[in-house]
1. Using the calculated result 21.6, 71 for Rg and Dmax of the Cα atoms in Å, pick out the matching structure from I, II.
2. Going by mean count of other Cβ atoms within 10 Å over residues 116-123, which of structures I, II comes out largest?
3. Tell me which of I, II gives 3.8 when you compute distance in nm of label points 7 Å out along Cα→Cβ at positions 44 and 316.
4. Given that mean count of other Cβ atoms within 10 Å over residues 148-155, derived from a single structure, equals 11.5, which label among I, II identifies that structure?
5. Supply the structure label, taken from I, II, corresponding to helix-only ellipticity at 222 nm (-39500 (n - 2.57) for each DSSP H run of 4 or more, over all residues; to 500) with the calculated value -9000.
6. Figure out for me which of the structures I, II the number 3.1 belongs to, where distance in nm of label points 7 Å out along Cα→Cβ at positions 204 and 236 was derived from the coordinates.
7. Given structures I, II, which gives the highest value for Rg/Rh (Cα atoms, Kirkwood Rh), for residues 124-307 alone?
Structure I
Amino acid sequence: MKKNILLTLLSLVCMFAFVECKVPNTGKPGSSGKTLELMVVASNNVFSSSTKAVIDTIFSVPQDGLNRPEPRFEVVQIAPSSFENNTMFQAHRNILILQTDPNGLNKVYLERNKWSQPQVVVRVVATDRHALDSMLLANSERLLKEFYDMEYVRMKKIFSQTPNVKVNNMIREKYGFSLVFPEEFSHAKTEGNFMWVRKEAKDFGLHVYVSTAPATDAKAFEEAYILDNLDTLMKHHVPGPAEGSYQGTERRDFFYTRKVQLGDIEAVETRGLWRLYGDHMGGPFVCYTLPSPDGSNVITLVGLVYSPSERNKMASRRDLLMQVDGICRSITF
């Protein structure tokens, strides 16, 4: 009982121990690492059963809204002796360093672009493993946000290197805001305030829908309204290949909704599955619903993935979804 109370109190203290260190980013090499890969630097003694279980609880649980379980991050452990003075490992985009020091303080340090750019390095220092586990749990939401945000920064940087100037200009001229589409995407359809941009590959398809509507309903940012609006948009604008078929949300599964920040604007993120009514197609989607800066319009950004398992067994829907997610998250006014 006393131990549990102590850990609870420690967790409350640790929540306020996130210290951000400023590191100049001039002259740093480009960061490395696969999509949604996290490098954990910890000794085998520190990365024990309890701490590994905590890491798995935070980073290796299935990502919300996929129709095939995939972990949030691919976690790779590296021993400190292998990491130190190894420029290849130090260039990784997402690094979590775990340390115990009985004479130290319980703190979480954050450094951006320490060895490469873009990069985020989080170092958790605790007096012992129990304190370390507690600190990781107490700061789990912040840790996830920092590493996910770095993935979005990376996506925008990659897409900006080979942009589809024509599509990007069409978005800006029509809606008054910018999205960054890479050159592999092409314009598929514009109808009223709705635009469809897509990438068709051999074994998968990526789709982004953009729509605006006057802000006339106070419920526009509630999950039920968002899902109904998605069903209306897709049924009207995205017909299926079979006669009478159309796209819509998969109401037999769960949806995951939360508030997020897109720049200075608070948006609602909704994740779940879409399906083709009247046919046999489906996949994951992510939707962002947000007000325009002046509050006069409601903006809807939707990213969808179609990757049938029988044709593309090795593809990660999580990673494909991150591509359209990154496009939606690239919005600037």
Structure II
Amino acid sequence: MHKLLIDPNDKLPKIKQIVQALIRDIEKGVLKKDERLPSINDFSKQHQIARDTVEKAYSRLKEKGFLISVPGKGNYVAERVQDRLNILMVLNKMSSYKKEVYYSFLKKLGTKAKVDLQIHHYDPKLLKEILDHNKGKYHYYVIMPHFFHDADPKDYMPVLKSIPPHELVILDKNVLLDDEAHIAVYQDFKRDIYEALLSAEKSLQKYKSITIVFPELNNHPIETLDGIKQFCKDYKKKFAIVPDVDRVQLKKGQVFLTLTESALADLIKMVRSKGLKLGTDIGIISFNETVLKELLDITVITTNFEEMGNTAATLILNKEFKQVRNSCKLIERSSL
């Protein structure tokens, strides 16, 4: 049996922490019917908790029907009481792309889980409040750890580590945790953008520079910029960042990357107003696929958000505690 995360600073008594943690593991199927639990002495030593505390916790689990005591042999898991999982999903924001993740997650889980949804709005403090309020109530906590660019890891890493690893599911942006016994389905933003540009290297040869329109009040991962910089360095292209399209000075031989729909629309209008030809004089690459971009024949770099939600749900259902990189690709169209 894995070591439970017992927090000495938690207001909840240790007896209740042990009871709730073991009940969640039994309901999730991590602890299976007829599985033998560690002896009271072994549990006490492993978790550095008083023997009397462990004994009382085991007694409560027996009273609730989760454990069966066999004289001379030990304590065993009884028949599972609950089949449906309780899951809390906490997103950084609700966008059309995040909805794809959420709905594909729900679809894959079907009737096997009940999912509650909350938003932390890039704020580590709000995430902490949400998790503190819901500690011990769910079998899994699914979190998108996108925060403000100036957020200090000291503010959010302890929050993520406060969740037992086997109850934590990280989505979209990966974070390096000490314990890898958690689930993660993530984008590798630096590597994704580099490999996407590399796949279009032949088409990019006719351009001398790459400029990304990166709004100042934007919380898109900074790692994206690192990937573009590295590509420009390796393939000898000029690299620039502008906060909005108004700062753009159009010249032939430029490729622009846009993060937002409004920046894409403004840039297309500007190219047309200057009498320049898209895909020949000026190149445009947009982030994330939409039907409109397909109709406008705009090249996109996109991850599969539906796949992300589906994979996370599958790993939960199969109890596979591993980290999976989500697929990302460049779809080349006439704008490049």
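1. On the way: I: 21.6, 71; II: 24.8, 88.
Only one of I, II returns 21.6, 71 for Rg and Dmax of the Cα atoms in Å, namely I.
2. Values: I: 21.2; II: 16.8.
Greatest value across I, II: structure I.
3. Only structure II yields this read-out.
4. Details: I: 19.2; II: 11.5.
It was calculated from structure II.
5. Values: I: -9000; II: -11500.
Checking each candidate, the match is I.
6. Working: I: 3.1; II: 1.5.
So the calculation was done on I.
7. On the way: I: 1.02; II: 1.05.
Ranking I, II on Rg/Rh (Cα atoms, Kirkwood Rh), for residues 124-307 alone, first place is II.
Every read-out reported here was derived from the displayed coordinates using simple, explicitly stated rules and does not represent laboratory data. The model shown is predicted, which means the values in this text are computed figures rather than measured ones. Cβ atoms are built from the backbone, for glycine too; each structure is taken alone.
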